[in-house]
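Visitor: What follows are several structures.
Every read-out reported here was derived from the displayed coordinates using simple, explicitly stated rules and does not represent laboratory data. Bear in mind the structure is a predicted one, so any value in this text is a computation, not a measurement. Cβ atoms are built from the backbone, for glycine too; each structure is taken alone.
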Structure 1
Amino acid sequence: MKLRTLSTIIAFVLVTGQGFCYPADVVSLSNQEYFPAAQKAISQAKKSILLVMYLISFNKEDKESEVSKLMEELVKAKLRGVGVKAILDYQKDDYNSIAGGDNSEAFNFLKNNGIEVYFDSVGSYTHTKAMVIDERIVISGSHNWTDAAFTRSNETSFLIDSPILAGRLLDEFSRIKLSAQPLKECPGARIPYWALGKNGVVPEMLRRHNERGLDIWLLLLRDFDGNAQGTVNTDYEALADSLGLLKTMDRRSYRKEINRQLRNLSKLYKILEIDTQINQPIKIRLLKEAGKESFSLPRAYWDYGWGNRLSMPAKVCFLINLAELGVKQDSPEWMVARPQVSEKYGIEGRILYKGMKDLREFNVIDVECSQMDEGYENRMPSVTVYLGLYDMREFEQKLARLDQAYGRELIIKSREYAFVVFKGYDLGVIEEVAKLININGAANVDEAFKIVEQKSPDNPKRIFGYVIGILDKMKAEK
């Protein structure tokens, strides 16, 4: 049934959680009505198609399935000159087995047919089911591209003719983080690889619990201007301010503490020379420059206060992440087994585990845990994804806006759930959980998270994507 001049606020909330009112032509697509409408819309596309889909359960051998027919329509559109692009949620078989498949076959099919196709980043989840055609036709709702959604499940989607809505969604989708994006080098401190190796000063500082010494050395590397003499211009007040000591110590106390740490860096670790005199600036000379064999610690580490927020194991693990990635990598992802990382960097396994867990909980990294079918000793390395540093003040401001949009009580509960899957600092996941509660009901969401919470942190199913899979299965079984 076609409804003319109907506000599209409902359809737009389904996709983004935001509300905008304007006239548009709307067609309701319930259950089996979706497939013929989507097939016709794709076949009539003249300029562009953008598909953003959580799940495409595709088997290229099954030519008669409705999913295959839609995929073939995308290829036909590409061949007649339509610009076709697809963004799929990054999934693995073990992640989404409960929901009935993953996106790998669909990805490969589209790529092999010359279609521009991407996964979202490993550290994010794209639960959207939407298509934008010719920058005016929007098809969005609850339908995944699966046989169940097209033939058996109770689903509701809408076909909306609205250039305004289409434009808003295209802008929204342009901000989806895509997998395998280059890691951009950020100006900051040059950290020498030798300092982080098995016998380097960083593991030694970690063993001695000398966090403040590490903090001071990193600050000196940050402030070093590359001069041939290796001298660093700084003073007590600047160091004390960066270390957060001005608020906790008087002048005499913080100068004494800084001098003590500088002497350790000089005599114990032998990485600098110092000359300290009463009422005189500190004279510091680095004994070993970083040189070419180094990686970059971005200034955001200090600008956003992470140097005073992370635990020492997390600081060292953060450096390890940057060292493994380097500054010239094609992807912000790396994969080395934990025992090998412990050996390479001279760090106990339990300390490495704690540091990486802290970074994961802060949403600085994400971890795609490998399967453990045959015991830990035979387990493949997990994939670690560097997500980057962020401004915590900005996070708090955006979290407050979610409170206003959804209600503080709902966002508090949603964030509690998000912490279960290490996403308590991921605004997108927090908001997505709030939407899931509104759509699926609090009891179902609570049940899904309880199932996932029972799994160990190293279990590949201790992720938000598996929660979504459980909820999708609940809905399919009703």
Structure 2
Amino acid sequence: MTVISEELAADAPGLRRGAIGLREVLFQSITDMAPGAAIAASIPAGVAFAGGALPLAVIVAMVACLLCASCVGELARELPSAGSMGTYTARGLHPSIGFLVNWGYVAVAGLIPPLVLLQLGYTTASTINSYDHSFSTNLWWLFTIAGALIVLAAGYYGIRTSARFGTILGAFEILVFVILAVLFVVKAGHANTLQVFTTKFTPAHFRGLSGIIAGSVYTVLAFGGFEGAAPLAEEAKDPRKTIRRAVLLATLGIGIIYVFTTYAADVVFGPAHFASFSSAGPSSWEGIAKASYGVFWFFVFLAIINSTIANSNAGVTVSSRTAYAMGRIRAFPAIFAAVHPRHRSPHFGILIAFLVSVGVAVGLGLHFNPFVAFAMVGTGIVIILAAIYILVDAACIGFFIKTRGLSLNWFLHIVVPVLGIIAFIPAWFSSAGIPVFSFISPLPPPYSYMGPAMGAWILVGVIYMAYLYARHPERVTQVGMVHLEQELEPSGAAS
């Protein structure tokens, strides 16, 4: 074992062990995917490519994400750690890759709250304005800040509070959209058809499988966050089983809900012209609900708002736990590993997440507008997140070859990760706007700024890692350590 520094030993008592069970851990992954917001906004982004065949594209996306979820689950069973993605890649590939993965993962998780809080702000302001024109939509930032304060309070009071908060919010948003989807299916009547699961209704300019593949690339983004349970390994009961089950169940369960709700919207709207479906206005979930069931649109509105807060809460949980794991080994400043003496929450990391949320959301939203800012932040998130998924798939191969040799499970540890890598390569090129496929277009400004911005963040991480290798190499190599079953040793302990 490497030498454990005095600062590392001073981190006790650490996170609250065994504080939450499968239900709370499951909803951490569920809310990290933001199913309500994804159903209403993210998934419809694929209709321009898949058209009325979007339900089939969602199935393709679900399979792709299940491949990666399987890899995360296999690694989480062997390496339960708050460091999660960084720990997996450090042990499966190389400590330097693990360091950079967590460097990027902190940025991804830190950008999730401002992303969805922007949606919270402009959705709420626009809805109020539609009924009271004297209320200016320029006041969207008030709701963004209010949402950030709610999430700050939930995170500060510890994992039990934030996890239960996420469970309640997640259950509500799912219930609303499932009920509305059932109503849509009933309303569609004889228009219900399984042909939406074929290529029949793909648009003319993306006819056949090309439309399905293109639609799935954009739809796969709705699954982002399925791995959100992994950083809770040190606070979950029986984490070797719980984390794996949560990640797989969340991906499969929400995937089935995505397929059903997309099918329902498709058949009630009409598959032949579903390519004109959108995330706002009359041709949207809220618009159809309002036209068909009157006041029910309000529950859709609440579910979307609910989803943004739940997703923000999940993002803060992931970012603060990943930063905690890095602070514990002094790869980040040690203060990130400080926990509240009573609530056992990494309160400094949570406070930083709050400041970043407000700064990024309000700063970009006021400089551009909240809609442009939302797309910019989302682009930045996916550029790094898709790359992390690819590296975790590769780490699954590397880890089990190193630890089990030829006795590994060839299907779970070789075939599944390889297919997962192949599935996410188009998603990464799409998010970066690199037109290696016919359905990818270069990103226009200011969205094109996000590629260089994310690249600059990773470059800073490389420079910082080089400094650590030169001065404190153990702080990089310890990214691969699993602390769950280890008691911190006094300064100077070594083996």
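Visitor: So distance in nm of label points 7 Å out along Cα→Cβ at positions 57 and 153, computed for just one structure, reads 0.8; which one of 1, 2 is that?
Guide: Traced to structure 1.
Visitor: Okay, moving on. Could you figure out which one of 1, 2 the value 1.8 for distance in nm of label points 7 Å out along Cα→Cβ at positions 121 and 401 was computed from?
Guide: 1
Visitor: I've got another one for you. Identify the structure, out of 1, 2, from whose coordinates mean count of other Cβ atoms within 10 Å over residues 385-392 was calculated to give 17.8.
Guide: Source structure: 1.
Visitor: Hey, Kirkwood radius over Cα pairs in Å derived from one of 1, 2 reads 22.7; which structure?
Guide: Only structure 2 yields this read-out.
Visitor: Assuming 0.05 is FRET efficiency 1/(1 + (r/R0)^6) of positions 33 and 305 (r between Cβ atoms, R0 = 30 Å, to 0.05) as calculated from a single structure, say which of 1, 2 it is.
Guide: Only one of 1, 2 returns 0.05 for FRET efficiency 1/(1 + (r/R0)^6) of positions 33 and 305 (r between Cβ atoms, R0 = 30 Å, to 0.05), namely 1.
Visitor: Who wins on relative contact order in percent (Cα under 8 Å, 6 or more apart) among 1, 2, i.e. which is largest?
Guide: 2
Visitor: For helix-only ellipticity at 222 nm (-39500 (n - 2.57) for each DSSP H run of 4 or more, over all residues; to 500), the calculated result is -22000, so let me know which of 1, 2 that is.
Guide: It must be structure 2, since only it matches.
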